[in-house]
1. Among the shown structures I, II, III, from which was the value -11000 of helix-only ellipticity at 222 nm (-39500 (n - 2.57) for each DSSP H run of 4 or more, over all residues; to 500) calculated?
2. Please state which of the structures I, II, III yields 1.16 when Rg/Rh (Cα atoms, Kirkwood Rh) is computed from it.
3. Please compute distance in nm of label points 7 Å out along Cα→Cβ at positions 57 and 113 for structures I, II, III and give me the label with the greatest value.
Structure I
Amino acid sequence: MTKMTQKAAVFAAISQVLDFEEGTNVGPHMTKELRAQVNLILFEGFRKGTIELEKEYSDSDLKAYVSGLQSNWIRKDTRLNGNTKYVAKNPGSRAGSGDPALKAARALISTLVEGTADYNEVKTFIDSRVSEIAASKAKVTVDFSALPEHLRTKYAK
């Protein structure tokens with residue numbers, strides 16, 4: 001049995017409860033009652049195993065997940081958002097969120113006054129740490145055979 005993707009499931013559920021033309025912005029038309037109907041359809045689909053789900057959730061956690069899932073795809077799916085490309089409001093705001101030093105520095109900076117030397121010092125650390133993390137995630141392959149001999153000898157390991 002083939003499971004439906006979450007994106008397809010949200011589109012199908014919204015299509016089931018709302019009569020709309022594909023490419024219409026459905027957000028303004030989704031009343032509290034319609035959203036509840038879509039949530040129920042998605043919840044039941046997850047429980048029946050007809051929609052892809054990577055991990056198990058309790059009923060209360062799944063209800064919260066389904067609500068966020070619906071909001072997510074109403075924003076991102078061009079068939080539901082008026083054919084507009086999704087643009088994140090705060091791109092990069094979650095960068096390094098798993099790094100303990102960065103997390104602590106962000107907490108610290110929130111206690112400091114912007115424009116002070118202390119604030120600028122912590123801000124500099126945050127910016128450099130985010131750059132380090134981004135650089136470590138970048139997948140760069142270097143063709144060492146194309147480098148001049150002195151660079152190849154120094155950097156090829």
Structure II
Amino acid sequence: MVKRSQRPFYTIDDSDDGEGEIIIPERVLRSFINNASQEAPKVVPRIANKGLTFIGVRVVDGFLRTGKAKADAKSFDRFVKNAESNQRMFCSQKYIENFLAEGTLKLDTTIIKSDDLRKLMEYGGKYYGIGSARPQGYGRFMIAYWDMI
């Protein structure tokens with residue numbers, strides 16, 4: 001359990017060593033959509049009730065594929081303040097860049113329509129981002145393409 005908790009990324013095969021293709025799990029994407037819905041200004045379409053996000057938006061495969069592996073990762077290193085002691089400690093986190101995350105979403109259109117979700121995700125991707133390093137400016141994205149099946 002400790003070894004799994006120290007993996008820098010989620011991967012398709014969910015192996016203990018973190019090898020394999022890096023993915024964005026459905027729950028992470030839905031948490032991003034939920035947060036963007038709660039924080040977005042009224043002019044941006046959103047899901048009004050935060051509990052409905054987890055019903056209205058599904059990722060068909062359970063994750064978005066990145067096409068990246070742990071070997072493609074870069075390191076973000078910095079000193080951070082320890083809240084308890086006011087001392088500084090060195091912190092290092094891995095991140096991936098310049099990738100196209102792909103997947104298929106299934107929507108309950110009574111909760112949010114496709115065009116409205118796209119607008120919400122575009123707004124959230126520009127201003128909030130996704131992932132653990134959002135406060136440092138990482139995780140921002142733009143939608144490259146959006147198709148309806």
Structure III
Amino acid sequence: MKKGKLFAVVGHKRWGKSTTLLFLTDRKKVTYSTIKGQRFCIKRMSNDDIPKPFFQWIKDIEPETCPAVIIALCPTFDTKLSVRLVAALNSLRKRYDLFFFVLFHRYRPSTDHIEKEEIDKLKKFGTVQSFKSRAQGETRARALKKFIATNL
């Protein structure tokens with residue numbers, strides 16, 4: 001079985017993950033999008049929104065039906081959901097090559113940022129790129145699209 005490719009937009013709650021995905025799909029709330037001729041399944045709701053359906057979707061997704069995937073992901077490694085997140089990422093990496101586009105800063109002005117420990121944990125599962133600009137959604141989406149195109 002050939003592995004698929006899964007790209008995650010990573011950030012904490014209210015960090016700009018959904019807005020980035022909205023701009024990636026030209027402001028349409030669609031479940032599929034095409035980048036460089038590759039059709040991607042998109043999962044907008046992340047593990048910090050409604051965890052149960054997120055983890056079920058992650059369990060069910062297969063490269064045969066969806067070889068390329070884009071998801072929103074919260075690096076909740078320090079919560080009660082961390083065991084489920086680690087298990088989900090371990091399961092995913094058996095089926096997909098994993099790529100993490102980390103929104104390093106919260107979109108709104110603040111000192112909040114992704115911790116080094118969170119990035120280090122993501123690196124154990126796949127390729128990580130940190131987007132350190134506090135740019136608006138459209139700029140983040142362009143950078144995400146470039147990251148995806150580079151790693152297809």
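1. The value was obtained from structure III.
2. It traces back to I.
3. I
Laboratory data are not the source of any read-out in this text; all were calculated from the coordinates shown. Computed from a predicted structure; not experimentally measured. Cβ atoms are built from the backbone, for glycine too; each structure is taken alone.
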